[in-house]
Structure I
Amino acid sequence: MTAPATAPEILIAEANPWTADLLAQLVLDVRRDAVVTRVADGQAALARCRRKLPDLVIADGELAILDGVELLRQVRRHPRTPALPFILISRHTDARSVRAALPLAPTAYLAKPFNAELLRQRLQGLLQGSGPAPAYPPALLVSDLQQYLDDVREAGQGAPLLGDLRDAVARSLQASEASLGELEQEFARDPQITARLIAAANSAAEHRGAASQTLAQSLHRLGVARSLNLVLGLAIQRNARLQDPRLSELAGHTGQQAQHSAELAFWLAGRLGLDAELCYTAGLLHNIGELALLRCLQDWLDAGGELSSEQIDSALHQRAASYGSALRIRWRLPFGLRELIAAYYGLGNGVFSREALVLNLSAELLALPAGQGPEQAAQCRAASMLRLPTALLGQVPVSLLRRD
């Protein structure tokens, strides 16, 4: 298929929002100018094709109302659509199912869970032609930074990635050799990946039994292939890495703060016989709002807005908390995890789990002025409620109290 003269129109028929998001990101990574339409069932997809033919259809084989194979059959019956590129993704890979689809000439028949890197390469052949269209950032619809930040708070993509993981993830997908333990080691330090995988593992499509509240639990529920696919989708998003040096430096510093909090909470919980992995996760995610805000500021710059260092500082001071709260609610992170993150910033009134007290104590320890030892936190509310002996605080490794 040669590249269309105008922006290609791509129809994605997929009920699972996480998979639909990933498919859209793969398309946009190949053609930034692509116009992507998403529908959740086969009947809606067929109606869309009848109104206006897209340049490519990507459909789930198990769509509601009209499944993917029947959608393909209906499309192929139309005299104008015999050559319409159509990628079918199905969990049915037995010989009978494949034989039923092959006479309908799908451009590709992919098994679930599909390999996102191989699909991206296939899309390059279908959509690029003479080369991808240049990536133009979306134009600003408002001229005021404050109004812009109000508008995008509920729709942002979250935090930037703190490492360049795209090539590593693509290699793992191609090699198909990564283990869950290797993935946990690779991703455990990144708040965005941790939060998104936890959210995906608790989505309606994946939810089984108790909520997944840690990276390890979520990786186990999603599996290697789905986890890698989702991380690749994050890595190819626009501004997954910040380009402005001021924002990039702040993101690096914020990421270090998240890591310090996570490691300290993990150590304290381990010494107290509590859920150390859960405390690590809450510590890692406590300041994801700051990272998400920095990414939105990069979007503002890319769209032609101006940004002073004073405006960056003011935005972080005034808006980071609300951005973090909006993200945690929109991604539907488990309530218990959100409670622990909230406890990092304050206890308020009520009854608290011992893990929540550990998060609050971690914040107290990291806020100690330079030159004061951890024993100085023995009188704080969290330490008192935990009934921590001063000697235990004195054992906190100095390396966990870094404030840089």
Structure II
Amino acid sequence: MSDAYVSPMLLICLVMMLFWYSPVFGAPEVAWISGWGTAQEDHVFEGVSLQGKEFCVVGKCGEPHSSQTDGFVMKGDVTGKQEWQTLLGERGCHDEARCIVEVRNGFLIGGTAGVGRNSSKACLWKLSSAGEIEWKKVLDHTKNGAIRGLDVVDDESLVATGYIQSDENVIPFISDESVGIVLKLNVTGEIEWQKELPFSQGSKILASQKQGTITICGTAWRDSLNSEHQDAFLVQFSSQGKKLFQHFYGGAAMDQCFDFDTLSDGFVLAGHTVGRESENWDVWLVRTDSEGKMLWQQTYDQLSGGTSKKIFDECYGVQQTSDGGFVLACGSGIEPDNVADEESSDTIWAACLLKTDGLGLPCWTYVFHQPESGHNACEWVIPFGDKEYLMLLDSDHLGDAEPSNVGFIHIHDK
């Protein structure tokens, strides 16, 4: 039998393909890891960086001896220690804090506020820099609603998106039977204008003062070839609410978008899509030009390094990096209903931060996987300086309170 021969050129191509498509594990350095929260079960949604590498995060937590939840706002210092914590809500009602922006002398929070045991309305809260509640504004609408995204236009005005007229008082991953909204308001909570979206909800919103535009991302149900499925969308308005364009992204399967970031020449959207082989979620990244036309898309799977085809790889946050690439906040693991081998470490979720270059090609993946301690999932990422990132985790074990807290991992890109 003759020896197999591989040409040098083919070998080089194979090595390059392995470099492009295989994530590198453990590339960044960890500066610190911390965890804290309330005495109830905590779930973090997003956060913002502040001057001096301090930070503020929002989420929801359970109420003692109740199925209801409160919203929370928590501030941390440069070392990851908690400075203060503020709960939002009324006892016996359903309240959630879903988004946050820093404004003059404090923070503006968006979410939902309970107005009875089984009803909640889209709501805004203004907090001082010390975490004191200065005012609360509940939007006037029928049924249930929530603010899902906020952005600052200038020192005097902001924009928000979310939904109203929902039958659910608990905020779902994606609100289907509802009416999406976009609104512009000033820093005292007075609404300048409010309009309905051509979708059931808006997820995140970004404003460009220079371009005079407001752009919103999200997920919408569509019908293709007599089959219903979900696609990502991007819709843009003028500063006065006139629609400029809308685009859909995805195929005939399920494609979900939860976050996006604005670039100098377009946008990048992130979420997850049904994998062609596994039929489970794969992380999904979409790059568009400034008019919303798709330039490219990439998918990523098995982020935790597991081998099971039942692993879900999900993404809820994306940010552009200083070198023109992107970082994606991800979770990787097997859903309880799909567990076949309870002894496998793949059944315990891992928190992952995926770093790509400007074309979406993987550079490295940082994986925080502690199967012996419990589940972790990265829900958001905050740029924390040049090549520094703060991962926000749902964690079973980071922090002293039971049953779960918010975890924080500050990493440096080498």
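Given a value of 31, 14, 8 for semi-axes √(5λ) of the Cα gyration tensor in Å, for residues 230-309 alone, point me to the structure among I, II it was derived from.
I
If Cα extents along the principal axes in Å, for residues 150-381 alone comes out at 51, 46, 32 when worked out from the coordinates, which of I, II was used?
The read-out was computed on structure I.
Compare percent of Cα pairs over 42 Å apart across structures I, II and report the one with the greatest value.
I
Looking at structures I, II, which one was helix-only ellipticity at 222 nm (-39500 (n - 2.57) for each DSSP H run of 4 or more, over all residues; to 500) calculated from, given that it came out as -1000?
II
With distance in nm of label points 7 Å out along Cα→Cβ at positions 198 and 374 computed per structure, which member of I, II shows the largest figure?
II
Match the computed value 4.1 of distance in nm of label points 7 Å out along Cα→Cβ at positions 54 and 318 to one of the structures I, II, and report its label.
I
Comparing structures I, II by percent of Cα pairs over 17 Å apart, for residues 118-165 alone, which one has the largest value?
When percent of Cα pairs over 17 Å apart, for residues 118-165 alone is computed for each of I, II, structure I gives the biggest number.
Coordinate-derived values only; no laboratory data. What you are looking at is a predicted structure, and each value in this text was computed from that prediction instead of being measured. Cβ atoms are built from the backbone, for glycine too; each structure is taken alone.
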